[in-house]
Structure P
């Protein structure tokens, strides 16, 4: 029974974050049109600014907290950052740009409950869980008024999970 309690304790943050993603679905367009979009040019730059902040905090964390001298970690982070920029730049709906960041954070929550497994099992499970969460996200959007199901969003969510895994891997790599 104690094992089950410990397992739930590890998974509760995953559950809470996924619920946050799902519960926020009807409110993201409202938030975007009423809070972000009126700022004009800043609205288009907001995801890039947010992504840049994540990139800078990640590099700072690697360099000064973890003190990772491995160049591979920095190269992986840099490649992930540029791929993210390209993906975000090519999205038509500005509010959908947040999906990449939102799903890029998800692997960090999923890692802890799986940390007792092998690396292959961990990263495969993270991708599968993230992908399923993203697919379910789109089905919820199909049901919600003023939202719609889009296969490209599923790919965006999966891309976010993969990029999050790359960053996570560079943190965990010794």
Structure Q
């Protein structure tokens, strides 16, 4: 049984725009970490829908489609490690715009081609199809917090200086 104590301690402080990253156990997860030299292989973004769900926390992530998932459900069913990076408070004014942008991406298809091209280096963001960290990078670019048009890899969000250091929740 998983120990959710660290998650429960930070849960109420999570806000739209914070990053949740995953360290999986599968072969694709290991390949991504090998290529990127990072601790994590999958990126998602927190979104709070407080007008509808006061106490529910969701993440938006690119799986086979860009989808909205309850974070607690994702954590209960995840076999691996999970890290959270909170956005620094000086960027709070961007959170609502980030949320609106992310919700507009729901339903878009996964960017398998872009994921493959990432093996050879960073790629330009393409909003027609999105892989996980491309989605998160696009949200930052949309609000003007990232202007390089290169999709970050999972685990690279600290280099933007927009986020606090990762916290491992399990």
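The value -25500 for helix-only ellipticity at 222 nm (-39500 (n - 2.57) for each DSSP H run of 4 or more, over all residues; to 500) was derived from one model only; which of P, Q is it? Corresponding structure: P. Once Cα Rg over 2.2 N^0.38 Å, for residues 33-136 alone is evaluated on every structure in P, Q, the highest one turns out to be P. Among candidates P, Q, the computation of Rg and Dmax of the Cα atoms in Å that gave 16.9, 54 used structure P. Calculated for structures P, Q, mean count of other Cβ atoms within 10 Å over residues 81-88 is largest in Q.
No value in this document is a laboratory result; all are computed from the given coordinates. Just so it is clear, the model here is predicted, and its values are computed rather than measured. Cβ atoms are built from the backbone, for glycine too; each structure is taken alone.
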